[in-house]
Structure I
Amino acid sequence: MKQNSIMTADQLWQAIRTEAEAAFARDPVFGARLAQTILDHADLGSAVAHQVGERLGKSAEERAQFARLTCEAHRAAPDLVEAASRDLQAALRDPAVASLLPPFLNYKGYIALQAWRVSNWLWRQDRTDLALLMQSLSSDSLQVSIHPSASLGTSILFDHATGIIIGAHVSIGDGATIMQNVTVGRKQAMPGRAPRIGRGVLLTSGASILGDITIGDFAKVGAGSVVDSDVPAGCTAIGVPARLTNCPEPAVLP
């Protein structure tokens, strides 16, 4: 289902339901899960809330509580549902993904991102203890830890979504792709401003982005690289410490 235009949350929900109904017809055994996660829900927000509850809760009571909390956030801030729609469509950037249903059901990075959106909403409502609890549970259950004070855009893709750490006050722009074992945060010895990641940036596996720096729009960071200085827009940073290559125009790390 590769597509270029961005669907609204309602359009995406209809597309997912159509895929789920076809999958149910093909495999009734699999259909029990589809009913619980897709077909029993009226809209995308409700289905996302169910998934968050299932992933974070350790008991039936906790699962219900986190699902209700997510629904509360969605009612208060409907833009969170539109963000969830854009995030799911971002999975189509992965060449291994041909339709929306598999990432919705199986991509823990997608659910970790939606759990963060709820924790960030809680943080902004001064419900910081509950926000931090959600971060902790996401880290334990999904291996993705995003501080609720961070700022993330939409159409974010966590590819493989294992070992991702995004620290306090980090900002990440729309359309970023972050692979496994990536750390973005402040330097321990320098508790100042956190990294600012631009639009469309690619952070590949094992990269560390540290300190009061800016990664420009559509820049790339190579696997295992350690970046502690600015990366101009469109450049690629590779190595330890990182050096610049493939820049649109000459640029040198200080």
Structure II
Amino acid sequence: MANWNDPQLDRPGFGASPSLNGAAIGRATYDQGLRRHMLSIYNYMASGVLLSGVVALLFASSGLALQIMVTPLRWVIALAPLAFVFAMSFGVNRMKTSTLQALFWGFSVAMGLSLSAIFLVYTGPSIATAFFAAAASFAGLSLVGYTTKKSLSGLGTFMTMGLIGLLVAMVINMIWPMPGLAAAIPFLGVLIFAGLTAWDTQRLKNEYEYVQGTELAGKAVVMGALSLYLDFINMFQFLLSILGDRR
């Protein structure tokens, strides 16, 4: 007769170490919590990207984007996402989790308004091509960051320095346009944000050890989603500059 409900089966076997069993259970619990934590980050990030895409498409198709982008208000729309990022980054320790969540959704809407300009410049098929290329690249790089045992801290430092250099190059190219530099910037941007995607994923994974079971866990989810969102959306925009067909 089957003995699946025999309570004896729940006891450690002969010669089994209770401490080893406890360690295995503790590790399994930690891994389950980590998966839940990372899934929450990815869900927030994906929802933010989806919201931005819907807002961008609706704003562009309504005709409002075309009217506003030729006025000084375009600078307000362009800089609004940056204001949200600064507010969240510098106020994370003082804000409640619910406040950070509200700011994240506000950032996603503001980013959508800013991204609406791409529908005025590039064709729909090329936007879709760049988006799916960015999504596939992001998924692969994030998987590498999550599964690799090698520390990517050195890569993160190098890519952060590269990002600063990229911003300087973009400013210089705006003031003194140089065809060679303009052509190189999108390729450098893709490489830099590809590296940042892998590094940020590993960083967020390691961060869970310190925030699990605390009130910081909810904030870590939102700020983690913001980091990955920025990695993805910048990679997408640089890929669009390379692959996109202009109207």
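Quick look at the values:
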quantity: For -28000 (helix-only ellipticity at 222 nm (-39500 (n - 2.57) for each DSSP H run of 4 or more, over all residues; to 500), calculated) the corresponding structure among I, II; calculated: II
quantity: Comparison of I, II - label where relative contact order in percent (Cα under 8 Å, 6 or more apart) is highest; calculated: II
quantity: Among I, II, which structure scores highest (criterion: mean count of other Cβ atoms within 10 Å over residues 63-70); calculated: I
quantity: Identity of the structure behind -0.59, -1.26 (criterion: log10 I(q)/I(0) by the Debye sum over Cα atoms at q = 0.11, 0.17 Å⁻¹, calculated), options I, II; calculated: I
quantity: Among I, II, which structure scores highest (criterion: mean count of other Cβ atoms within 10 Å over residues 79-86); calculated: I
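Laboratory data are not the source of any read-out in this text; all were calculated from the coordinates shown. Computed from a predicted structure; not experimentally measured. Cβ atoms are built from the backbone, for glycine too; each structure is taken alone.
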